[in-house]
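Peer 1: For reference, the structures are reproduced in the following blocks.
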Structure 1
Amino acid sequence: EARATTREVHAASALMVAEALRGVETRARKRKRDLAAQAGVAIPGLPFDVAVSIVEKHLPDPADLAVLRAVSRGMRDAVDATGQKVEEFKEKDAAERGYVSTLKCLRRRGRL
């Protein structure tokens with residue numbers, strides 16, 4: 001029975017490390033490719049103009065728009081396409097306009 005030399009042991013361990021790193025790089029490239037493919041997609045399977053229309057009609061509250069902008073690039077683009085601005089409102093203005101999410105946010109921050 002022949003024993004492995006130190007050189008052979010080190011070569012084998014270096015090969016295992018190289019293969020593991022290659023797997024990590026491959027997974028990272030795949031993840032990056034998948035994210036790039038969905039970069040402009042607000043809601044997968046839904047045309048962009050429909051997503052913009054949904055955001056525009058059903059989410060008038062600036063606090064909701066701010067949250068949507070943080071979801072993905074596609075949602076950020078959809079919010080931007082509505083032309084609505086993400087801005088802060090005072091308590092009175094938010095209450096008059098019915099911006100419940102904004103009021104909740106102000107309450108959480110202790111400003112209500």
Structure 2
Amino acid sequence: SLMCHIQNIIFFIIFPVLIIKSSIPYWFLLLLALFGFLFICKYAPAATRKQPIPKRLINRKRILSIIFYSIFTVISLVTLEPINKLILFGITLESVTLLPIFFPKEDI
């Protein structure tokens with residue numbers, strides 16, 4: 001739908017350009033990533049009606065999500081600007097999409 005395309009343009013083109021052009025401090029994005037880590041710990045993995053997750057895989061997928069989130073955070077610590085900021089923005093954006101407000105009632 002058109003709204004989905006507009007949302008994708010905002011999240012994946014406009015926001016990254018603004019992050020590069022603005023002077024958002026790295027520590028602020030790191031703080032947001034910390035909140036994202038909490039979202040990952042609480043809500044990952046996210047199942048939908050169309051793509052349910054078998055109960056036997058839920059714990060494994062949660063652990064893998066936490067591990068990969070941590071790896072990307074560490075990578076952001078050793079990369080140069082603006083790449084480190086974009087990595088933190090990406091993982092934070094991904095963790096926010098796990099929040100229940102982004103799932104329609106019938107998908108929960």
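Please treat every number below as a calculation from the coordinates, not as lab data. All values derive from a computational prediction rather than experimental measurement. Cβ atoms are built from the backbone, for glycine too; each structure is taken alone.
Peer 1: When mean count of other Cβ atoms within 10 Å over residues 14-21 is computed for each of 1, 2, which one produces 9.8? Before the final figure, lay out each step's value.
Peer 2: Values: 1: 9.8; 2: 12.6.
This figure was derived from 1.
Peer 1: While we're here: Assuming 39 is relative contact order in percent (Cα under 8 Å, 6 or more apart) as calculated from a single structure, say which of 1, 2 it is.
Peer 2: Working: 1: 22; 2: 39.
The read-out was computed on structure 2.
Peer 1: For mean count of other Cβ atoms within 10 Å over residues 62-69, which structure out of 1, 2 has the highest calculated value?
Peer 2: Working: 1: 18.5; 2: 15.0.
That would be structure 1.
Peer 1: For structures 1, 2, which has the highest computed value of distance in nm of label points 7 Å out along Cα→Cβ at positions 6 and 78?
Peer 2: Values: 1: 6.2; 2: 4.3.
The maximum falls on structure 1.
Peer 1: Hey, Rg and Dmax of the Cα atoms in Å derived from one of 1, 2 reads 15.2, 45; which structure?
Peer 2: Numbers: 1: 25.3, 87; 2: 15.2, 45.
Checking each candidate, the match is 2.
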